[in-house]
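Each in structure tokens, the structures are laid out below.
Readers should treat all values here as calculations from the given coordinates under stated rules, not as data from a laboratory. From a predicted model like this one, the values you see are computed outputs, not experimental measurements. Cβ atoms are built from the backbone, for glycine too; each structure is taken alone.
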Structure 1
Amino acid sequence: MYSLELGFNRKHLATYILLGATTLVWLTQLILYGGNVAGAQNLLNAGALWGIEIILHPLEIWRLFTPIFVHLSWSHFLMNMFTLLMIGRIVEEEFGSARFAEIYLLSGVFANAASFFLSTNTISAGASTSLFGIFGAMGTLGYFTGSPRLKEVGQGFLVLIVINLLLNIFQPGVGIVGHIGGVVGGGLLAGAWPPARYKKWVPKNVRIICTAIVILLFVLFLVLTFSRY
């Protein structure tokens, strides 16, 4: 059973911190840009991803990280934060706060690197890359685990991934590349760094392979994109 009561729970500390940090960034966007928060230049100023900007100014590689906290509208922000609050706490209870935060942030960076490679000329932002990352992480954990309960939860997350990706196809302006990248990144990271209590179910060679693949893909995304321009 998951303790998802509305009050503060130390088991969900990372979720609350990520929620608070993202909210702070969103409020800052509103204060600075008001109704024009989704303007291209304002999004870039806030830290959104635009591959061309990184190509022209390689030191702005930090744009692979900052878009996780930047949003385009109230609906965009509220939907992602509701998902983080409800789903993040479940995933955090399984992975632990530190591992959950690592996977959330690194899968977002991995997904943005995929977007940098495949959607170089598109401005993108939002926590959904990281949210799909934790979906993928739970799916991977459920696949490897010997726990019937967790296997069932993992299968539920895989269904959630498929439904959301199918919906993305019919939603204009949705960065499906980033979402798929998040799933792949989160899945590989969970395979590379499973929670200590489930580590016995993930063979050492699988952990090594997942680590190698996620690093190799990340490097390839960067090298191939820079070499193309």
Structure 2
Amino acid sequence: MKKYLAEMFGTMVLVLMGCGVAVSLGCDPVANIPAVVGTALAFGLSVVAMAYTIGGVSGCHINPAITLGVLLSGRMEAKDAVMYMLFQVIGAFIGSALLFALTANVDGLTGTGANDLQAGVSVIGGLLAEVVFTFVFVLVVLGATAKANGATNNLAGLAIGLALVLVHLVCIRYTGTSVNPARSIAPAVFQGGTALANVWIFIVGPFVGGALAALAWKIIDTED
């Protein structure tokens, strides 16, 4: 249970800080580039902070797509994977609820940083972006935490956080960057509208990308 609670708290922090910065800075991939950089850094730094906080307890997945990749790589049991995902979503709802309460009491701030298709991006384009960038991100996670990397495992949290920054810098223009179903589900429920109607993209895309990353890692993993 401690592992599951750690995942809940970690995901709460990720959503509260990452989405919180997006809302506070007014992240707009066309009209506000500094806010895009700030949002990317916020998500990446949240992962770094949580990796060195709860990594020793749960491995700090705080993302169902990562959990799926770890499961398919044979590094955890199915029961734990299901419970990880459940508590990740719960944590995301707590983070979103806190952010919703904060923005509701501040003039000029709206939304909860929910993902949605950006201007000019089709459903296929958005889905493809989520698959591709989740694949890259989860592949980094699997590689950085692999036993084959030996001593560099101590730097896994930093590598993963920086990879998430990079992914956000590229993908925000297309979907606002999810690569994490829990991070997308909770804010969409609070925000509603097209964010909720399109939330399936940010569930299917990351799960497909995570599964493909697990397959790719099995192919190149020297431990096997």
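For relative contact order in percent (Cα under 8 Å, 6 or more apart), find whichever of 1, 2 sits highest and give me its label.
When relative contact order in percent (Cα under 8 Å, 6 or more apart) is calculated for 1, 2, structure 2 comes out on top.
Which structure, out of 1, 2, was mean count of other Cβ atoms within 10 Å over residues 36-43 calculated from, if the result is 22.0?
The read-out comes from structure 2.
For distance in nm of label points 7 Å out along Cα→Cβ at positions 108 and 164, which of the structures 1, 2 scores highest?
Largest value of distance in nm of label points 7 Å out along Cα→Cβ at positions 108 and 164: 2.
If FRET efficiency 1/(1 + (r/R0)^6) of positions 60 and 140 (r between Cβ atoms, R0 = 25 Å, to 0.05) is computed to be 0.20, which of 1, 2 is the source?
Corresponding structure: 1.
If you work out Kirkwood radius over Cα pairs in Å, for residues 92-147 alone for 1, 2, which one comes out largest?
The maximum falls on structure 2.
Consider the structures 1, 2: one of them gives 0.9 for distance in nm of label points 7 Å out along Cα→Cβ at positions 132 and 212 as calculated from the coordinates. Say which.
Working through the options, I get structure 2.
Of the structures 1, 2, report the one carrying the highest value of Cα Rg over 2.2 N^0.38 Å.
1
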